[in-house]
Structure I
Amino acid sequence: MSAVKAKCGTTPNTEPAELRRELRLDAFHPDYRRVIGEFTSSSAALEDLADTFPGLLFALASNYATADQRRHTLEMIHAGVALREIASALDLPWWLRKLPPRAFAAPLPKFPLDRDFTFRISNLIPHDEQMLPTWLTHVGHACEACGPAYALWIARQPDLTDPLSDMSRVMAAWAWFSQRAELPGHRLLRRAWSFEMSFRRACEELAAWRQRLRLVECLGSGIESPWLADGTALDFDFVALRTVDDFIAESEALDNCLDQYADHLHSGRSAVFSIRKGERRVACVEIGLHDEEVTMPNIVQLRAARNRRASPEIWQATYAWLGGQALEPLSPDRHVPKPIRRAEARRKMWAPYLAFLAGTPHEPPFRRLMLEQAGGRREVRRRPGAMQRPALARRQEAARGA
């Protein structure tokens, strides 16, 4: 009988342990199997954590918490202390014990330890184990990149199966600025994130916010010398929109999409003026390049509130104001902020959020996304139309040809 066992390569004491160890390691994410194998190679007590508390084993093997905490935790494990006490010593949430080994695919963040968060997150853990790695990654990012409330909101979203994306990173920033009314990024919000908001509505508001961010990229701290001068004609005042706040205020007052106008302003071949009667904003006009004389101004769009047609008297006043200008050929470089001013505005805008991310693995990719890549974006041209479609490709192409 022993000869048969020897021939088959089996021994009663070694094979079950080796097979059990192999199965335990295979249950973890491939990126962490080797380090977990090395970590548990000399300790049966540590290896047993793969069955009793895989999240604790993963945390120790991936250098969670401080070195002193990990050292003390190891002493407690070998002394046979209860797992709940061990998790508490490591500041590891107890709800993570519910998760199988395959759920852990990235270093764990510092989740809140309070009862309310623990109770609520425990009830949001997906039943489908296939979803757990990406779910935990998204929730961990949400917690570190925005906060506990946002993490709970992300945790309840269905179908979190896609890897962490640029959109996820920017959405966390949007939610973070939503809670900080004192910062410039909050003033760019059309509507702030709230826990009750649907994911679909959040995506819509995020898209609007990102377009307003493009205003920062295009306008920087503002246009110092507009192409045409402010003025008054037939009792109407014409005031250039110079800053991000100007465009947002005009958009909100007239209920149009001037706050989404960034890409058309980037070239410096277009200017937008608010038309006012006393303190009341009544219309806005976009001045672009003439079809034939491409260095001369032309009325591209003139719209009243909600993109309605402007009255004849507003048109008459606009032509009177335009006719009184001291015209000179358009030099776009003189009428848009310099690249260095735009870069300064971006850095100022994102500095508070990058400081919040400091020390987390999310800060470097977000910095690359919003500061380094933003400066290299190309202008996007859209089809002509009303104020909600602010690109005039034909005139811009004519200007470039000139």
Structure II
Amino acid sequence: MLHGNDVSRYQPNWKPASGDAFAFIKATEGRTVTNPAAKDQIKAARDADLVVGHYHFLHPGNAKEQAGYFVTKIVDLKPFDLLVCDWEKTGSGHPSVADARDFIAEVKRLRPDNKCGLYCNRSDWMNTTVKRGDFLWLAHYTSKTDVKDWDFWQYTDKPLDQNWANPKWQTIDDLKAWVVQDPSVPILWSSTWKSEYLAFGGTNKWVTPIDKSILVACAHASGWGSVRIVQGGRRPESSFSGTTHMGLGVGDIAIDGRTKARVWDFCATMRRSGIRPFPRGYGGDPWENEKHIHFGSRESYAHASESLQAQVREQERGGDGLKGDRRYNGPTYADLGRWGDSPYNPINIEVTDGTYEVMVDGLNGYTVDKIKVRDRELGYRIHGVLKINRWGRINVVTGTPTYYDATKVRLVLP
């Protein structure tokens, strides 16, 4: 069975043991207490690639307020971390069944991307009507418990609290798959690739979360508003797709009756964002009556099949990814590399009201598609509205985005 620890401020120097799969770390207690060791303990757990849980020691009364305190005080809370209501006797009495119910419900409302479960001892579980939430973490210090429906079992507190995970999870991949599971969406976790893969519409339609995020953002940016993936990765070889869909980082997108101009707008946005789109059915290929966009992702390139990797490289050399030496027939917008570096990615934008001065005799300004739009002379002052530091350039938005070499301008301090 998979093994893990739970720790609090009493184990400030705790480190996971080799072979551990999960750790529960105390975050808060009542409405005033936090664990001062939590930051280091969470880092140790994440560095060891464990499933991470956070628990709150519940006091009687004020359950909703305690839930709010809990979720705001957790250090480095991430989607799919496990959250726990620690329901046991306190110095001021035992929280009620209603306290546990209200706490778990409020945590679920505040953090819908995280499972929230119940920790309690055997006696409390067997002799009350308390509900488990998303999972049950049982405390029963014995070599064999008679409780049948536990998910995690704290079987000893010596030399520190130690736990087993239910044997229904035979590997850490199994446990991680359950942690991120949305009952309506099949999910597979891979420790090797360290990512979860979402399926749209069932088997053989797998797309990585980063690619999903990019495609949704591109759909909004290009005015599509939504994107329908009709084929993803992880599917067998086919006469139409060969082996390109046998890995990840790949998909086919339905155009749903959109005009060629709108398809080109979407493809251009994808190219700006680290996705390599291949519009099919627009240039004498076999898909004239089944127009769609086949894509390969630079973000997920390492997870792709060798044939998809070859397609991506061919497009970057100007080809269309099909047999022969046909030229690429999509929009010829410049590629801006990875989505993590893209000026279209909101995380790369920061507000600034600074003024920047050109330090060289002649400085060109370019759009995100590397089209020259401005010349600036020595001493010219640029008034910043938005700034994006990427590729050694600075973007100052003056109506439309224009990029300047960041090494050739300097901030003029007030």
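Data overview
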quantity: Answer label among I, II for the case where mean count of other Cβ atoms within 10 Å over residues 86-93, calculated from the coordinates, equals 14.5; calculated: II
quantity: Winner on Rg/Rh (Cα atoms, Kirkwood Rh) once structures I, II are ranked, highest first; calculated: I
quantity: Entry that produces -14500 once helix-only ellipticity at 222 nm (-39500 (n - 2.57) for each DSSP H run of 4 or more, over all residues; to 500) is calculated, selected from I, II; calculated: I
quantity: Structure from which 0.10 was derived, FRET efficiency 1/(1 + (r/R0)^6) of positions 70 and 174 (r between Cβ atoms, R0 = 25 Å, to 0.05), options I, II; calculated: I
quantity: Given 7.1 for distance in nm of label points 7 Å out along Cα→Cβ at positions 62 and 318, calculated: source structure among I, II; calculated: II
quantity: Origin of the value 3.8, where distance in nm of label points 7 Å out along Cα→Cβ at positions 30 and 358 was derived from one of I, II; calculated: I
quantity: Comparison of I, II - label where relative contact order in percent (Cα under 8 Å, 6 or more apart) is highest; calculated: I
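Readers should treat all values here as calculations from the given coordinates under stated rules, not as data from a laboratory. Since this is a predicted model, take the numbers as computed values, not measurements. Cβ atoms are built from the backbone, for glycine too; each structure is taken alone.
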